[in-house]
Structure 1
Amino acid sequence: MLNNASILITGGTGSFGNTFVPMTLAKYNPKRLVIYSRDEMKQWEMAQRFNGDPRVSFIIGDVRDKDRLTRALDGIDYVVHAAATKIVPTAEYNPFECVKTNINGAMNLIDACVDRGIKGVVALSTDKASNPINLYGATKLASDKLFVAANAYAGTHKSRFAVVRYGNVMGSRGSVIPFFLSLADTGVLPITDPKMTRFMITLEQGVELVWHAFNDMQGGEIYVKKIPSMTILDLANATAPKAKHKVIGIRPGEKIHEQMIGIEDAPHTYAYEGHFKILPMIHNWSADPVRIKNGVKVSENFIYTSDNNTEWMPVAELQEWIEVNQSKIGAI
């Protein structure tokens with residue numbers, strides 16, 4: 001599907017984009033891969049990695065600007081929507097700005113994609129969008145609903161939209177692993193709550209889930225990767241085994257445990273080998289055999305949270321991953 005295609009990724013200079021671009025260039029050899037983002041310095045830095053590759057190009061623009069999006073989408077076949085305001089405390093203290101990017105930006109992209117006849121769009125979501133308690137999660141839930149409903153909104157146009165949802169991205173810029181590693185030499189790590197748990201996923205797994213969504217989607221699906229959990233204490237012990245811990249309390253908008261599928265979604269959720277798929281309640285799409293395929297319906301009381309997970313990542317496994325990926329942790 002993506003072979004010889006033209007692909008645009010919004011927010012493409014972030015951690016996801018810096019992994020998606022080289023992996024997709026290597027696997028699918030797209031005709032064009034366009035990075036759309038608003039930070040010229042990050043674009044300049046990223047351009048050095050792909051200097052001389054005619055397939056990669058960069059466009060300065062903001063998802064808040066519908067006209068600029070429409071221009072950037074000229075000749076594009078597929079879109080990955082990674083642009084977002086995503087730091088939880090930042091969103092709590094700057095709610096208007098978070099709404100403008102995460103909700104208004106989603107509406108702008110949907111409109112522009114329908115008008116341009118984009119074939120497929122996959123939007124990145126977060127575990128915080130399931131039963132949200134913070135503004136970031138609430139805006140991403142709204143964004144998810146917009147992308148699901150966009151499949152009906154598109155009318156006679158052929159554009160199709162789907163969502164991928166996953167948890168804490170290991171080693172990404174601004175995440176807990178590089179943060180703990182940066183404090184290891186101080187001998188003390190700040191622990192929000194000893195009971196806290198988080199889902200763990202690599203950037204490479206996130207990219208592969210997006211690829212799968214493009215190949216599988218009919219429109220309106222939310223794909224949820226099956227991934228392991230870790231406690232915050234195990235995370236701390238893996239990154240800085242000699243450090244002491246200081247409990248500081250949770251930050252504004254944080255949860256003790258994350259949730260990716262709530263019990264309300266269970267009647268519309270199907271299990272597959274490596275992922276779950278939440279089908280839309282609207283238009284009876286959740287009963288569509290073309291969308292269900294070979295999925296097995298989960299139990300009516302099913303819930304997928306980081307504390308009730310059946311898969312847990314051992315400390316030794318994370319330590320091995322850190323050793324192998326040391327050079328790029330926090331760098332992209």
Structure 2
Amino acid sequence: MSVFIASCAQISIQKPLNDEWFYIPVHYDEPFVRAIDPDYKPFINPIAGRRMGLIMKRAIATSMTALADASLVQPDAIVTATGLGCIENTEKFLKTLCYEGESCLQPTYFINSTHNTIGSSIALHKKCHGYNNTHVHKGISFESALLDAMLQFELGKIENALVGAYDEMTQDYYHLLDKINMWDGTFASETAVATVLKKNGDIELVDLDILYKPEKQLLIDRTNLLCNKIGISTEDIDLLVTGKNNNKENNVVYEAFEKSIGLENKSETYKNIFGESFTSSAYGFYYAFECLRKGRSPQGKDVNNILIYNHYKNIDHSLILLSRC
């Protein structure tokens with residue numbers, strides 16, 4: 001079963017809901033940067049928006065944009081990925097509990113604090129009653145959501161799917177994670193990416209693989225298997241998109257993989273543009289999609305086949321192959 005990418009939309013630390021970053025990216029020196037929010041009035045009723053957290057507004061805005069770009073009104077399935085869920089609402093609920101006691105709690109913060117609130121909000125907004133699932137698997141949450149959607153296609157249960165990745169970061173949570181060196185050499189940001197998958201199109205999601213603590217040879221073998229699915233070799237990969245950042249421990253894993261398959265000179269990264277979060281690999285997927293849609297990378301490489309490689313703490317690894325038909 002072939003699966004194709006019809007559209008992608010992002011809200012990030014770059015200009016939201018457009019591809020201006022591809023030509024003129026904005027670079028930051030701060031260790032922690034929150035996403036730039038667009039005007040949500042075209043997407044959400046202002047009265048209803050008052051009760052929504054930022055992460056839900058971003059989810060709805062990116063989802064509606066991606067669906068519109070794909071000429072789709074209602075998706076058959078909504079699959080969501082998040083590492084932290086609605087952390088801002090969780091903090092508000094807990095702070096109220098700590099400072100004001102149990103008698104003055106507002107139920108809205110609690111109701112909107114759960115991880116699956118994001119996917120549910122999109123479904124309610126679009127009146128979708130189909131398959132709806134949320135994946136919370138830290139650094140491979142987005143890849144897990146993609147795999148889930150692909151399985152639904154394979155089983156013949158859906159014709160299209162809306163897959164999204166969403167994470168927000170507050171000052172308190174940033175400092176908490178900073179104490180365990182989560183951001184060592186990187187800068188923290190937020191994630192809001194939505195993509196629409198269909199059974200036909202011009203950009204194919206060939207396949208993906210998720211591996212747990214793989215040996216180097218296993219990574220090479222799985223890469224070759226992905227390439228064989230469309231009759232190419234690793235030499236035919238035009239671009240390798242990796243999750244490199246300014247952390248040496250993180251980068252040495254990517255550098256070893258680049259050398260093992262001979263793609264050192266074809267590698268580009270996205271985290272210097274979009275930052276780091278639990279679901280930032282969704283920006284790597286979006287980055288690759290935009291490259292294929294335009295036929296070239298931001299650095300001027302002509303592209304038809306792109307391999308996306310990510311790892312989380314050198315424990316969970318993922319390989320995604322995209323190809324332009």
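Bear in mind these aren't lab numbers, they're just calculated from the coordinates by the rules spelled out. This structure is a prediction, so every number in the text was calculated from the model and none was measured. Cβ atoms are built from the backbone, for glycine too; each structure is taken alone.
Identify which of structures 1, 2 gives the largest calculated value of mean count of other Cβ atoms within 10 Å over residues 120-127.
1
For which of the structures 1, 2 does the calculation of mean count of other Cβ atoms within 10 Å over residues 240-247 return 21.0?
Working: 1: 12.4; 2: 21.0.
The correct label is 2.
Compute distance in nm of label points 7 Å out along Cα→Cβ at positions 128 and 168 for each of 1, 2 and report the one that scores greatest.
Answer by largest value of distance in nm of label points 7 Å out along Cα→Cβ at positions 128 and 168: 2.
Please compute Rg/Rh (Cα atoms, Kirkwood Rh), for residues 200-271 alone for structures 1, 2 and give me the label with the greatest value.
Biggest value here belongs to 1.
Could you tell me which structure in 1, 2 was used to calculate relative contact order in percent (Cα under 8 Å, 6 or more apart) as 24? The partial results should precede the final answer.
Details: 1: 16; 2: 24.
Among 1, 2, the structure yielding 24 for relative contact order in percent (Cα under 8 Å, 6 or more apart) is 2.
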